1. In terms of FRET efficiency 1/(1 + (r/R0)^6) of positions 175 and 199 (r between Cβ atoms, R0 = 25 Å, to 0.05), which of structures P, Q is highest?
2. Which of P, Q yields 49, 44, 42 for Cα extents along the principal axes in Å, as computed?
3. By the measure distance in nm of label points 7 Å out along Cα→Cβ at positions 23 and 191, tell me the structure among P, Q with the highest figure.
4. Check the numbers for mean count of other Cβ atoms within 10 Å over residues 31-38 across P, Q and tell me which is largest.
5. P, Q: which one has helix-only ellipticity at 222 nm (-39500 (n - 2.57) for each DSSP H run of 4 or more, over all residues; to 500), as calculated, at -10500?
6. Comparing P, Q, where is relative contact order in percent (Cα under 8 Å, 6 or more apart) highest?
7. Assign the value 1.00, calculated as FRET efficiency 1/(1 + (r/R0)^6) of positions 71 and 223 (r between Cβ atoms, R0 = 41 Å, to 0.05), to the correct structure from P, Q.
8. Distance in nm of label points 7 Å out along Cα→Cβ at positions 151 and 215 computed as 3.5: which structure among P, Q?
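Bear in mind that the values in this text are calculations on the coordinates, not laboratory data. What you are looking at is a predicted structure, and each value in this text was computed from that prediction instead of being measured. Cβ atoms are built from the backbone, for glycine too; each structure is taken alone.
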Structure P
């Protein structure tokens, strides 16, 4: 077990180093809908703007989710903007943004667009994440988001465990049509020991029925894919490396993406 943990640490550090150097950046805005036309405004006003940003290479994709079975009712929807890197995020609402608005709404008035948007929703919080590792089609209708707390100094073992132990298992589940996609993400901002979580696992499905319909048990998966590990050892590693803070369900409402972004991003 000690040898395995040492290998997981080395693998986790390597993955995090590569991820930091080449990370796509995910801006997640948690929204509280304040009016009945919030979704309509996102789809009719903001989606065309995001499509112009995607055409210009300033954005990889955008997705709007509704939140169900959440921890509380402080937010009802989530938008995810995926950028190729931090520089693209930093420039996202800079000098080029008015041109994207004009291209999407040539007869539109920005003051009116802004006023309608502000009246329709309240931004509860914004988080910046990076993708660590992921596989599958993230445009499935249902995603289960599991927020994790990993102790300082424990990131290497945790990422190594997810990458070496669980990713092959999830890839087998995807191949057997038990799920559509799986990914691990690390939180960049906000940060610090006071924040509730710093990693998230995303499992995507065609339906809640698919989520609950595994044809092969997890213990059988472990035995087939990791014959040198027992289910007890796997559970020990899970409990040792991270704490599950909470989970919730996101339903895909709408999305915009380029052909390249659909195959290469984890959302």
Structure Q
């Protein structure tokens, strides 16, 4: 789904969106430039955990450090909006399911107040844009800058995907969208990087070999592409974009 570039932006410089499968509460998400997110916080270093700030400081450039911190702060803004909580009461922790180390892996919300265990979040950062989503139940999101390019190789794309790119209007951008869909599935916890070539992510759903079916939706502008992944299931419809109440979305072209 491509978003028109000529229409208005959402309030506070954040582009808000909702994604629904018609049977579960919708996913709330937002896309923004890092500087826009950071401007919402008077003291950025005090607004993240020491672990988050330490990991950001290890990145090679100020631009990448700011994008990292912006993604971690945007997910707090989105979660607060989605779940009706205060941003200052929320923290984000990550723990790797494979090595057990803190600071990376699937994120979880933490708060001084009790949280619903079904509340989940996901976030992603590229050099120029960041994205975050909050939902009831598992969700994954990935964003890439429009200028990024993905190698059109077997390890990344399936044979069917590579064949389909031949007729694509912009093969590089279409490949980038497929990449974000698969990365969103990684964030959802159902796919590993070495399985990218075995998945065809062109449709509304993709099925992991030996695993679950996943519903996918992508939003595109000329500057970025973001993809959302949720578990599919009996009675669930394909993910669709809906306009959230009290927010403004650009017009869409299907």
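1. Comparing P, Q, the top value of FRET efficiency 1/(1 + (r/R0)^6) of positions 175 and 199 (r between Cβ atoms, R0 = 25 Å, to 0.05) belongs to Q.
2. Q
3. Details: P: 0.7; Q: 2.1.
Going through P, Q one by one, distance in nm of label points 7 Å out along Cα→Cβ at positions 23 and 191 is largest in Q.
4. Going through P, Q one by one, mean count of other Cβ atoms within 10 Å over residues 31-38 peaks for structure Q.
5. That value comes from structure P.
6. P
7. Q
8. Derived from the structure labelled Q.
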